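Please find the structures below.
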Structure I
Amino acid sequence: MIVSPKIRGFICTTAHPDGCAAHIAEQIAVVRNRGPIPNGPKKVLVIGASTGYGLASRIAAAFGSNAATIGVFFEKPGEPDRCGSAGWYNSAAFEKEAAKAGLYARSFNGDAFSDTIKAEVIAALKADLGQVDTVIYSLASPRRTHPKTGEVFKSVLKPVGEPFSSKNLNTGTGAVHEITIEPAAGDDIDQTIAVMGGDDWQLWIDALLAADALAPNAQTIAYSYIGPVETWPIYKNGTIGRAKEDLERVQRALDLSLAPLGGKAWVSVNKALVTQASSAIPVVPLYISLLYKVMKEEGTHEDCIEQMDRLFRERLANGTPQPDDAGRIRIDDWEMTPHVQALVAERWKIVSTENLAELGDFAGYQSSFLRLFGFGLNGIDYSAETDTSVAVPSLA
């Protein structure tokens, strides 16, 4: 079938398998062009491995460090007359490229919150790899069914305490407008913490420890974001921020659990980027558009793959994580450089629909968004028929 982008709100409901494969190839090339990662991980489990930072982590580990990788995700396979999800096509392309390079790669498609998937993954890990030295936790989901109680939790993106009004960007039209978001009510905060906090990360590490599936000196990393004051009411100080605080609470607990192995848990604070998750957060797309303009002018812009390559290459592999006062790794350091933030803040005050093209990089935002779904890649004939029923080899 011929596949074109169909955008509904902040998601694209179609994905192009050939475009996704080209996007994977581009990311692999970035890592390979930087050379091998000294002392990099060799056996890696990535929970949330099909898009964004999780996918980039898997690529950086595999093609920068020749690591064997196991990826866990929840994606929709393609059919002859219907698109699969971008994450499905990403994972299919990754496994095919890994096979060409002679690298072990195995994937699991299912609910990573469930005990069933945990048990299946750990059984395969024990059989194939024995133990892993690195566990990446990069799940982004709007809901979670608790594996013990069966209770279903739903996350919300809301401020805490009082309504929040700010500028916002309509990513479909490019219009800058005012938005007011009502504060969390009832159990919104607890629900969001249950989905996006650290509880499931803790359950994964506990299960891996119980199965003796973590190697000596194993490290585990979960991803977070802080951002500028303009976004704090909806992010850092909002419901999602409370969930990220819980992630840091669990990080400290996991440090104690991993200590007998000589292991370590980290929270890595990453840069604001166009991902399927960030596109859903009000206010953030406008900030990203302004940030992209400034960082591209500075020559410091990175996408997910550059961020994760730098995390492995400069912070984790060399034993120089450079944590901040709260013990977090800061790969958002270039974003949060004072002069970068000052420029973004100046432009935030005056940005409007009329001057967005001058002050921001909305075209870059749109391009990055479409590339997540395999559109806008060089060398792809989007007018041609393509096979949408692509298989992920290890799941075939």
Structure II
Amino acid sequence: MLRYLNGGESHGKYLLAVLEGVPAGLPLSQDEVNQDLARRQKGYGRGGRMRVEEDRVEFGCGVRKGITLGNPIGLLIANKDWENWKEVMAAEPGPVPPERVVTRPRPGHADLVGAIKYGHRDIRNVLEKASARETAIRVAVGGVAKALLAQFGMRVLSYTTEIGDVAVKRNESPSVTDMIAAYERAEASDVRSPDPDAGSRMVERIRAAKHRGDTLGGVFEVVVTNPPIGLGSYTQWDRRLGARLAMAAMSIQAMKGVEIGMGFEAARRFGSEVHDDIYYEQDGKRFTRKTNNAGGLEGGITNGEPIVLRVAMKPISTLYSPKKSVDIQTKEPFDATVERSDICTVPAAGVVGEAVVAFELANAMIEKFGGDSLEEMKRNYDAYQAYVRAF
């Protein structure tokens, strides 16, 4: 089983994770993971902090000479802005400067409910861990998962499909080639849109939001190419892969909805317009579909078609035109405090979506094909693929 724990505060000294369950013998490069960390920091609508951090991961243990050892992997991302925060965030005993104590909860954040739940009178104790800054280390973990999936010919890709009321025209039956081409176009876009025209209009909407001191959310799509048949299970509710992917997507800060394949649109159509016909290719000796309305999952199990899910992100909660709030100490009304300056982070959220999906898929692959080493896992995978072709 693949699992990890992460730690670290938004303005703390570093973010860290310990990842357990990666088989021995996996080629793994810090530079490859750092490419995704750089992608997470890009996108039109991001604030100034993205120019400060320049996140890079360090493998503290579990990797030797670019190869995993089968031990837990330690991942560390240093916060380069630490010098400006070390007095406020120091681990050593001592008072926090009174002017740095946060007592005004921001609507839409974990501030108030977190303070009540854990008994904090300084809301910074909540917002530092609840912050989406945490997603940096999760992208690093996802980078390791992507490296494992790549060994089996799988790719995890994403692109923006909506920002505000601007949407990319949807192709209901894209081929894998279409998906890869969309991803490549998105990587050249400031908003990670595969449609240049929609991308330009998205930029204009973000500009308009910034002008009015507001924020915007949107939708991104994550696709997994070349998954094998049989990941996940229908035998227990918590082993259904669709449920696990939905939970992973919803664990990202500010996400409010997930749909797989045709998603909510399926509820508006007749069954004859929804379910994917099954065919058999004699030459390739495989079952196949001409459509993928199911999004690659049936009964909680992969069916061999690309996995497709879309995730809806709410607008960022912190506004330059602040919402109303109440001071937890004085109970007096105030305008909510401003902790960050992003206007829209949907393009970056897609990169985080790739990471959490990759982790769940890598976990499902390890469950299915096991093995203490990558070599053993590949033997199990190859034998299973031979079985599927002979079925």
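Assorted remarks:
- Here the criterion is distance in nm of label points 7 Å out along Cα→Cβ at positions 181 and 253, and among I, II the highest value is seen for II.
- Once Cα Rg over 2.2 N^0.38 Å is evaluated on every structure in I, II, the highest one turns out to be II.
- Between structures I, II, the greatest calculated value of distance in nm of label points 7 Å out along Cα→Cβ at positions 61 and 365 is seen in I.
- Distance in nm of label points 7 Å out along Cα→Cβ at positions 37 and 277 from the coordinates reads 5.0; which among I, II: II
No value in this document is a laboratory result; all are computed from the given coordinates. None of the values given here were measured: they were computed from a predicted structure. Cβ atoms are built from the backbone, for glycine too; each structure is taken alone.
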